[in-house]
Structure 1
Amino acid sequence: MIGILGFGRFGKLMTRYLAADFGVKVYNRSDKAEEIIAGGAEPASLEVVCSQRVVIVAVPISMFGRTLALMAPLLPADSLVVDVCSVKEYPVRLMKDILPPSVSILATHPMFGPDSAAESLRGRKIVLCAERIKGAAMDKIKTYLTSKGLEVIETTAEAHDRQIAISLALTHFIGRSLSAFGARPLDVDTEGYRRLLHVLGVVENDTWQLFKDMNTYNAYAAESRTRFMAAAQKIHQRLSQKE
């Protein structure tokens, strides 16, 4: 049995896939009982969800610490807590500080979302950071994930955050900038421009809170944005120079 805290866009996607193979109980602060049942899971209280052997936390990063504090006294000694945050160093630090030492910890970042994995998980990537988990349990989880067609990437929280500051946070920054610029479909366009609009469309489906959190709680995101803007400004200045 798996417990899930949070039934936002990603929690809903995760529930649908996991409920096909496991019994799933879901807690959400607001009442989403009908949606949870429609997703194949069972609505439950915080206490019941936290009593499961595996508990997945799918809340905004800005709420992660407060959520862990509520969970900590409710977790069985042999439980496993899994996060799905788009940053890793920050939630790992919180889980180690707040959760009881007897609780296992697996930090993950599914590199897909409700749009990209709407039909299938096959070919998608998921990052695993084995922070405090036994080898046998880790192997079992990897076997299950690969059986679903996922590509499993094992790395450290720091290495993840350094790369995701570019591949995710910077990509979303560019997409949000295109939106603020007013980019829209044009009759006279190019393949490159259509790809830019695709980026814009993907990031606009995500909440501003997610965008803000992936930048605020990633120690390397601001540096990536600064470097990118400096490079763009340098090219702009070069174009403005007279030959």
Structure 2
Amino acid sequence: MPDPGSARPIDYVAAVRREAEALSAVAHAGPLDAPVAACPGWDVARLVGHVGSVHRWATVAVVTGAQPDRTALERPPREPGSIADWFDAGVGPLTDALAAVDDDAPVWNFSAYPDVGRFWPRRQAQETAVHRWDAQRAIGQPEPIEPGLAADGIDELLEVWGTMILGGRDGIDIGGSVQLLATDVPAEPWTLWTDDGVFSVSRSDARVAADVTVRGSASDLLLLLWRRLPADVPSLTVEGDRRILDRWLRLGMP
């Protein structure tokens, strides 16, 4: 089983701080009622409230090592004008907890991976980065996710969410393989496929032939997988059997 916190030159705590600061800037500037395309029915205020709630939930998990009681967590304020300050108040406790947790300490998490501390800094960096992009997109032109963090996010999405959502699930055959090639990081390509209802991912620099290949920045590939971007945006190049990619994107993962 892959390690969700595999060693990488990424300072996850710094990434949480950076991405949270950018999300906070959107929350303070507004408009808070701008709709968030990736989350139908949500506006910026609700998105910021969601991320702030996730931050508080993760803080409790890391500090206590146990599954948090969501009913006991501080809820976002009802008044949208207070949401930015409320969000800001949760960032410091989260980053302090993430910085202090031991990688191998017993800490609950929601996935199929071992309950160890290293899971949480990575997860919170990825959570905050993608939703920061969502918020910036709602009000204007979003900044791409930093390439190294985005490549790591692809790993996390396929390892953690792929295993959790597709593991043991019937009817997931996509009829071929999909390869993802990041053009802005020295990362080995990701090749993913399904076989008799089993989901698999391979990393190899051998450029294994795939039925469909998608090329683009690590940020755009990650946002494609999170279904924030469609495959036909100009910044992505799709070569091969597009139907296989479409089947993957329709699997509901994540």
Entry that produces 0.50 once FRET efficiency 1/(1 + (r/R0)^6) of positions 125 and 181 (r between Cβ atoms, R0 = 30 Å, to 0.05) is calculated, selected from 1, 2: 1
The value 14.6 for mean count of other Cβ atoms within 10 Å over residues 37-44, derived from one of 1, 2, belongs to structure 2
Can you spot which of 1, 2 the value 50 was calculated from, given it is percent of Cα pairs over 20 Å apart, for residues 141-212 alone? 1
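FYI, it's all coordinate maths here, none of it is from the lab. All figures in this text were calculated on a predicted structure; none of them were measured in a lab. Cβ atoms are built from the backbone, for glycine too; each structure is taken alone.
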